[in-house]
1. Identify the structure, out of 1, 2, from whose coordinates mean count of other Cβ atoms within 10 Å over residues 85-92 was calculated to give 16.2.
2. Looking at structures 1, 2, which one was FRET efficiency 1/(1 + (r/R0)^6) of positions 61 and 229 (r between Cβ atoms, R0 = 25 Å, to 0.05) calculated from, given that it came out as 0.00?
3. When you work out mean count of other Cβ atoms within 10 Å over residues 5-12 for each of the structures 1, 2, which one comes out largest?
4. Taking relative contact order in percent (Cα under 8 Å, 6 or more apart) as the quantity of interest, name the structure among 1, 2 where it is greatest.
5. Where does the value -21000 come from, among 1, 2, when helix-only ellipticity at 222 nm (-39500 (n - 2.57) for each DSSP H run of 4 or more, over all residues; to 500) is the thing being computed?
6. Which one of 1, 2 has Cα extents along the principal axes in Å, as calculated from the coordinates, equal to 79, 55, 37?
7. By the measure distance in nm of label points 7 Å out along Cα→Cβ at positions 205 and 237, tell me the structure among 1, 2 with the highest figure.
8. From which structure (1, 2) was log10 I(q)/I(0) by the Debye sum over Cα atoms at q = 0.25, 0.28 Å⁻¹, for residues 141-212 alone calculated, if the value obtained is -1.26, -1.37?
Structure 1
Amino acid sequence: MNFHVIIPARFQSSRLPGKPLAKIGNKTMIEHVCQRAKESGALSVTVATDHSEIISCVEKAGYQAVLTKEDHPSGSDRIFEASQIIGLVDEDIIVNVQGDEPFIPQQNIRQVAALIDSNNTKMATLCCRIDNQQEANNPNAVKVIFDNNLKAIYFSRSTIPYVRGNDEKSVFSKNNHYRHLGIYAYRKSFLGDFVSWPESNLEKLEKLEQLRVIENGESIYLHVLQTTPPAGIDTPEDLRRANQYCSELES
């Protein structure tokens with residue numbers, strides 16, 4: 001199975017400025033992500049960024065980085081520009097690994113690429129079960145519902161499905177709710193189609209770019225993970241926990 005990993009890494013972040021360069025242990029966040037991507041066996045690992053400091057950091061660590069435009073409306077647009085720069089062709093499989101997922105298991109990267117490679121699908125992603133109401137109600141935890149063929153029906157920041165007339169314990173013990181993980185795989189040709197479509201109505205409302213795919217009549221296939229991977233980094237508190245987790249791994 002051949003695939004390429006592209007990691008979008010914007011310098012600015014409203015809750016954690018300069019996030020890709022934040023230190024976790026003795027490495028920057030973006031270095032950790034690059035290492036996970038390399039461990040997956042990808043043919044190439046490329047960081048797509050808008051900032052020269054991130055370029056320098058990545059290249060010093062021995063990885064490839066390309067400078068992309070600052071004003072991309074989404075990470076997918078940034079990834080498509082990077083795929084053009086590094087010369088990928090239409091049939092190449094691209095895995096979009098978020099730049100704030102320093103502990104993503106390398107097997108998760110391979111799993112999402114395999115969905116494209118083996119099923120001849122255009123776009124794929126991952127999800128995991130939610131087992132508590134706090135996470136289900138958290139708008140930063142994106143929820144997904146899917147059909148019997150593991151094709152996404154809808155993504156939302158709201159709690160979906162809404163389960164009427166059940167107590168909390170029974171609801172979250174029956175595999176009713178799933179959290180979407182922000183990793184995608186697609187052929188370069190489909191990514192080109194995706195970024196050519198205008199921002200869709202539901203995408204604007206939920207601030208979720210994957211809804212653009214569904215609104216344009218295309219499918220996103222899922223693999224349900226049995227083990228929930230460590231969470232990404234969005235806030236200073238997340239960064240503190242990441243450093244604690246890193247310290248525990250190294251001890």
Structure 2
Amino acid sequence: MNSDISRLLEEWEYLPGQIAVRKFKAKDGSEKIQLRVDLGILQMNAEGRPDGKLPFGHPTLFEHFQHRLERHTTETGSAEGFKLSAEDCSKLQQEAIQFHHRYICLYQLKDYTGVLRDTERNLRVFDFVSKHAESPELSWALQQLKPQLLMMQIRARGAQVLTEEAYDRAIAVVEEGLDQIRGFYQEVARPDLIDMSGELHSLESWLQELRSNRPLSAREKLEVALAEAVKREDYEQAALVRDAIRTLDTTSANDA
């Protein structure tokens with residue numbers, strides 16, 4: 001077997017600053033995702049655990065630990081006493097990073113449903129570790145990744161809504177997401193990180209872009225026309241526009 005992948009690398013040039021991703025079907029019919037990085041190509045499964053492994057016979061390591069918790073609860077009558085060691089938390093973090101790489105790729109592929117699936121999965125892992133880790137320090141190792149995860153989840157939801165050109169709904173998604181991230185920093189008693197958050201800055205910039213690009217509604221267009229007519233002192237035209245606004249408002253009220 002020829003293990004040299006030089007030809008693949010030459011055919012797929014690495015471009016600094018760009019995320020280059022592709023999806024394809026393997027010989028066994030399964031979907032694979034490839035990410036071009038500076039030193040080569042990362043390949044992962046599009047479904048299930050990205051590396052395709054089955055830890056302890058379970059689809060993911062997270063599900064293995066969930067099974068351990070269920071067994072502990074059955075044997076003792078409660079979840080009290082179930083703890084995740086430093087090694088357990090480290091392994092769950094490594095698995096979460098695999099899913100992180102995949103949802104970054106899925107976002108580039110515009111597979112927003114896949115992004116939401118993987119981010120929701122990692123959120124459950126973060127909550128699981130937060131509840132059962134031996135110490136707050138072990139929990140924080142994952143919790144500190146939450147703002148970045150939430151940002152990707154918000155971007156996926158917003159982008160999904162934008163496929164229907166629903167700008168108002170997309171704006172609402174981003175506004176709610178910003179509140180969610182700010183709330184996280186408050187919950188972990190780190191409000192000092194809010195102003196330094198790259199995730200918040202990124203979403204705030206996108207929100208401004210969405211607001212700027214949002215098409216005007218019929219009423220907003222009439223309001224602009226009214227302001228222009230008044231500015232020109234074209235009061236006859238202004239009166240006509242006011243009538244049009246009243247008619248539009250009456251129609252909207254009747255439809256409601």
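1. 2
2. Working: 1: 0.65; 2: 0.00.
Of the structures listed, the value fits 2.
3. 1
4. Answer by largest value of relative contact order in percent (Cα under 8 Å, 6 or more apart): 1.
5. Values: 1: -10000; 2: -21000.
Derived from 2, not from the others.
6. Considering all the candidates, the number was obtained from 2.
7. Working: 1: 2.9; 2: 3.9.
That would be structure 2.
8. On the way: 1: -1.26, -1.37; 2: -1.09, -1.28.
Derived from the structure labelled 1.
No lab work stands behind these numbers, since they all come straight from the coordinates. These numbers were taken from a predicted model, which means no experiment stands behind them. Cβ atoms are built from the backbone, for glycine too; each structure is taken alone.
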